[in-house]
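Nothing in this text is a laboratory measurement; each read-out follows from the coordinates by a stated rule. Since this is a predicted model, take the numbers as computed values, not measurements. Cβ atoms are built from the backbone, for glycine too; each structure is taken alone.
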Structure I
Amino acid sequence: MESLVTPALLLPAGISLGLVAFHLAAGGPEVVRPLLSSRELPPEVVYTLYLCWHIVTIVLIASLLVYAAAAIDSGFRPYALAATVIAGAVSLLSFVVVVWKRQKHREMPQWAVFLLLALAGMWALS
């Protein structure tokens with residue numbers, strides 16, 4: 001097994017850890033609880049959005065794991081690159097939706113945090 005310690009990859013790993021913590025701590029009370037108690041939306045819409053929230057959780061945890069693994073073993077660098085591309089794509093999509101739907105950036109900051117993660121990943125992999 002080819003091993004290489006790449007401390008720079010600990011930056012996107014740390015950012016991912018912070019995003020996971022924030023997502024779980026703030027997302028539960030701010031997003032999930034109101035969503036699940038909503039009576040205005042049909043149940044299939046509520047549970048589809050609930051599933052999407054969990055998909056974001058999985059993506060963030062996977063990013064944390066692959067960046068940390070790539071910091072320890074260079075064999076995981078392709079996965080770190082994939083995580084970086086995904087973060088960039090999510091950032092772009094989030095930004096487009098905010099602009100397209102005329103939302104406020106401060107109320108929908110997902111694009112900025114995924115951009116931060118993508119930039120940190122690009123820097124660490126360069």
Structure II
Amino acid sequence: MIYKVETSKDIETVKSEIEAKAKAIGFGLLQTYDFKKILHDKGYPIEKEITVFELCNPSGAQQALTQIAEISAYLPCRISVYKEGGATKLATIGLEEIVNTVDVNPEFKSFMTILFLNLKQVMHSWDD
């Protein structure tokens with residue numbers, strides 16, 4: 001249910017480039033969450049640098065919410081960027097798997113599959 005990729009690129013490079021890479025394929029950046037800072041500020045420090053980027057493709061969101069209101073629990077799309085084992089990792093929810101569990105028309109499933117492929121394209125922007 002989690003889709004994950006790894007890159008040898010520095011985490012700061014990925015974090016600084018992700019908005020432009022997402023925008024190039026129709027996703028806008030809504031919000032960024034720096035969990036290390038957020039939790040530190042609340043008195044619960046963590047060692048790992050973990051940043052979550054909330055991304056939205058407006059036409060995709062419109063179609064998804066029109067077809068399946070409960071999919072709103074998975075929106076907006078999120079990509080988590082973190083360091084683990086010396087590598088930068090990116091993770092997101094496997095939207096294809098979610099869409100395949102609901103009863104919708106094949107055209108909508110196809111549209112959502114393409115949308116998820118675009119999100120994966122962003123995640124693979126730093127492939128070695």
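With helix-only ellipticity at 222 nm (-39500 (n - 2.57) for each DSSP H run of 4 or more, over all residues; to 500) derived from the coordinates and found to be -25000, which of I, II does the value describe? Here the read-out was taken from I. Given that distance in nm of label points 7 Å out along Cα→Cβ at positions 30 and 118, derived from a single structure, equals 1.5, which label among I, II identifies that structure? Derived from the structure labelled II.
On distance in nm of label points 7 Å out along Cα→Cβ at positions 6 and 86, which of the structures labelled I, II is highest? Answer by largest value of distance in nm of label points 7 Å out along Cα→Cβ at positions 6 and 86: I. Between structures I, II, the greatest calculated value of distance in nm of label points 7 Å out along Cα→Cβ at positions 14 and 110 is seen in II. A value of 0.9 for distance in nm of label points 7 Å out along Cα→Cβ at positions 54 and 78, calculated from one of I, II, originates in structure II.
Kindly point out which one of I, II the value 15.3, 48 was derived from, the read-out being Rg and Dmax of the Cα atoms in Å.
Computed on structure II.
Among the shown structures I, II, from which was the value 36 of relative contact order in percent (Cα under 8 Å, 6 or more apart) calculated? Label of the originating structure: I.
Here FRET efficiency 1/(1 + (r/R0)^6) of positions 38 and 70 (r between Cβ atoms, R0 = 30 Å, to 0.05) was derived from just one of the structures I, II, and that gives 0.15; the source is I.
I, II: which one has distance in nm of label points 7 Å out along Cα→Cβ at positions 62 and 102, as calculated, at 1.8? Matching structure: II.
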